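Student: Some structures are shown below for you to check.
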Structure I
Amino acid sequence: MTDDLNRWKQAAAESAAAQVSNGMIVGLGSGSTAAFAVQALGRRTREGLRITGIPTSERTAALARSLEIPLSTLDEHPKIDVTIDGADEVETGSLNLIKGHGGALLREKIVAEASERLVIVVDQTKIVDRLGTRESVPVEVIPFGWQAAALKIRDLGAHPLLRKGPDGEPFKSDSGHYILDCAFGPIASAQSLADALDHIVGVVEHGLFIALTSEVRVGADDGVRVIAG
């Protein structure tokens, strides 16, 4: 199954990377599927494609540099032509997303908001009828007083778990924040939950990406399906 998943991810990612053209400012997403897109863009830059990448994480930046993709920042390019990124879940119909299980949700959302188009690349297992069906919602919080934020999130119906790193210590995002993985189960209204999380003091950002997706490219055994937003 792992081989199938990687093949589906790669097909979706490469189909998205093929749409990038000369002169574009391109947001480079984080995670395993987005990495396939970065690798495809690296091959295209070696063949002469001229782009400027805006990475969404330090890991993605390191990968892009290794592939000799020119990089810049939002300070230099506050408007991005297209961002290619992955997702943990994609809700049918709305194309709302859960993102952030790789730990880069804050920077991913900043880049997504700055993008003219957000193209999501996933394998077919990521498509769900309701967000929260399979995945928890990552919530990024400041370390100071994170327990108070966790209590407020629990009041919304979740069981927040502090994400730990391989060393057993709290995982820290590239911005130095903690992440709470919050299992809500199937979410009746992603917008309402996002609004509630936005009003909790200490929450920096959450992994609900609402009304940001331009299109989704879904890799499966029968090829790549494109769902327009």
Structure II
Amino acid sequence: MARGVLVVFEGAEGAGKTTQLRRLEQWLRVHGVAMTALREPGGTRAGERIRELLLDPSGELSPATEALLFMASRAELVASCVRPALERGEVVLLDRFFLSTYAYQVDGRGLPEAAIRGANQLAVQGLVPDITLLLDLATDAGMARADARGARDRMERAGDAFHERVGLAFRTFLSSEWQQAHPECGRIVRVDAAGTEDAVFDRVREALATVSSEQLSVALQSHSE
């Protein structure tokens, strides 16, 4: 059986990655594609408990503790869910992965890249996404969307300067030079996150058309007929 495909959705707060992942999940299921949808942090019993700690607006964590909790959740998710699904030949949709760690903990919190990179190697054991769809939206527009959802969680409360650093980091990741220097992140494709959900979803499908996957190709062809 051929290995499945790992599709990661990334972006700063309010970019719409979770919404677009859910739309893609529904669309693939309608087309009979074997798939698994997961999120970071979370997706496992341990991961969901870690998620509560990380997002609790009343909680306080040092940057190093925050980073290591994300890594612990990732290690469990990869071992328990992601790899088994890929081995079954499924399409795996993942809401955030290592790119977020670079943006939030390295550029946002100022942690050393070398240490974070080493910890991630332990967590993922060589797993590289087939494609990362990076939903790109202006920081102020994204935070406005996030605020419209309700009260901010601990990460969202980090402050405007922090979120500006995160947004700039994500845009830096789109350069070919950065991607060549960080092969552990795989191929990163920009998706314009402005506009209606339908318009953004059309862009998501266009980006996926570049992935070499029989399952995705069948679904994409079915949509175009």
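Student: Match the computed value -15000 of helix-only ellipticity at 222 nm (-39500 (n - 2.57) for each DSSP H run of 4 or more, over all residues; to 500) to one of the structures I, II, and report its label. Write down the numbers at each step before the final one.
Tutor: Working: I: -9000; II: -15000.
Structure II accounts for this read-out.
Student: Can I ask one more? When relative contact order in percent (Cα under 8 Å, 6 or more apart) is calculated for each of the structures I, II, which structure yields the highest value? It would help to have the intermediate numbers written out before the result.
Tutor: Numbers: I: 23; II: 30.
By relative contact order in percent (Cα under 8 Å, 6 or more apart), the leading structure of I, II is II.
Student: As an exercise: Cα Rg over 2.2 N^0.38 Å, for residues 83-138 alone, calculated from one structure in I, II, equals 1.06. Which structure is it?
Tutor: Working: I: 1.06; II: 1.30.
Value 1.06 for Cα Rg over 2.2 N^0.38 Å, for residues 83-138 alone corresponds to I out of I, II.
Student: Given a value of -0.67, -0.88, -1.04, -1.15 for log10 I(q)/I(0) by the Debye sum over Cα atoms at q = 0.16, 0.19, 0.22, 0.25 Å⁻¹, for residues 43-106 alone, calculated from one of I, II, which structure does it belong to?
Tutor: Going label by label, the one that fits is I.
Student: Further question on the same structure: Where does the value 22.5 come from, among I, II, when mean count of other Cβ atoms within 10 Å over residues 51-58 is the thing being computed?
Tutor: Numbers: I: 22.5; II: 13.8.
The read-out comes from structure I.
Student: Work out mean count of other Cβ atoms within 10 Å over residues 91-98 for each of structures I, II, then name the structure with the largest result. Show your work: numbers first, answer last.
Tutor: Values: I: 19.6; II: 24.0.
If we compare mean count of other Cβ atoms within 10 Å over residues 91-98 over I, II, the biggest value is for II.
Here, each number is a calculation from the coordinates, and none is a lab measurement. Note that this is a predicted model, so its numbers are computed, not measured. Cβ atoms are built from the backbone, for glycine too; each structure is taken alone.
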